[in-house]
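In structure tokens below, several structures.
Every number here is computed from the coordinates shown, using simple stated rules; none is lab data. Here the structure is a predicted model, which means the values were calculated and not measured.
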Structure 1
Amino acid sequence: MAKMVAPANTPVWVDESRCKACDLCVSLCPSGTLAMQSGSQYVLGKIVKVIEANSCIGCNDCELHCPDFAIHVAEKSEFKFAKLTEESKNRAQKIKENRFMVIGE
């Protein structure tokens, strides 16, 4: 398999055609970068979205645990990732409390 190259200035991205909306990536994200978004156009009525790309800390937990290889994280040599902040930790907690959905949905 060829090495995946990150789109310019993008820390994490999703191949929506592979996502089966299992919530696993969102449950593992410590920085509130990912959340599930609802939509009738999605097979299961929801899909993972990158909601705060600038909060990604590059931990790779989402990519490493995705059973469908739908999430990709840039290499540390390709992107300068954020540091984990209280704001991002709080956002992640709120997303988890909201059943992994975007806050406000």
Structure 2
Amino acid sequence: MKMYIIVKNNIPDKLVPVITAHASLACYKKFEENERMIQWINGIFKKVVCLANETEFEALKNESDFVLLTESALDGKEVCLAFCPREEYHKKFQFLKMWTPQNS
């Protein structure tokens, strides 16, 4: 069971750690009564941080059980989706690139 956190691929790397920290907490708070969230938080709470381009990001907003985050430092721009933990995700999640910091 894992939580997917999807960050837009045009977000500056220096903001990603804070955005994803906020995303995991916001997702927990939104779904804290959800059976899957309770199981996840009481077990090994795996998280996967991936990147998505605009098209992928918009398509992922058609999935269920997520929280959408905006960033005030980027004029309220939508920056991240955090999905309530689950055992299996739609196949499109497996094609997302994992986030890794780029050397400046």
Structure 3
Amino acid sequence: MTQDYGPRAQVDGAREMNGTAIAAFVFSVVGLCWPLGLLGLILGYVAKSQIKSRDNSGSGLATAAIVLGWITVLGFIIFAIALAVGGWDAWMDRVNDYKDDYNN
């Protein structure tokens, strides 16, 4: 004998995880050096828009990928500036050494 329990409550299933958010996070973590971090940054923004339009989960991963991507970009800019300044100093040292050798 079966017993009827009446109408059942609607249960929403778990939202699907956005694959682009996962890929963005992985590229951002692995690519804390150039250029994979930039790819993670771009994919993070793509994932954010997909999550909003598709009602997926993974917004936190996409946000983390964006933050890590911007840290990578800023680190690369600082590295490029340091290299340019250090390279300029080395060049000027060589020029001064050449002038000293040539004039003596």
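Please state which of the structures 1, 2, 3 yields -8500 when helix-only ellipticity at 222 nm (-39500 (n - 2.57) for each DSSP H run of 4 or more, over all residues; to 500) is computed from it.
Working through the options, I get structure 2.
A value of 36 was computed for relative contact order in percent (Cα under 8 Å, 6 or more apart); which of 1, 2, 3 is the source structure? The structure behind it is 1.
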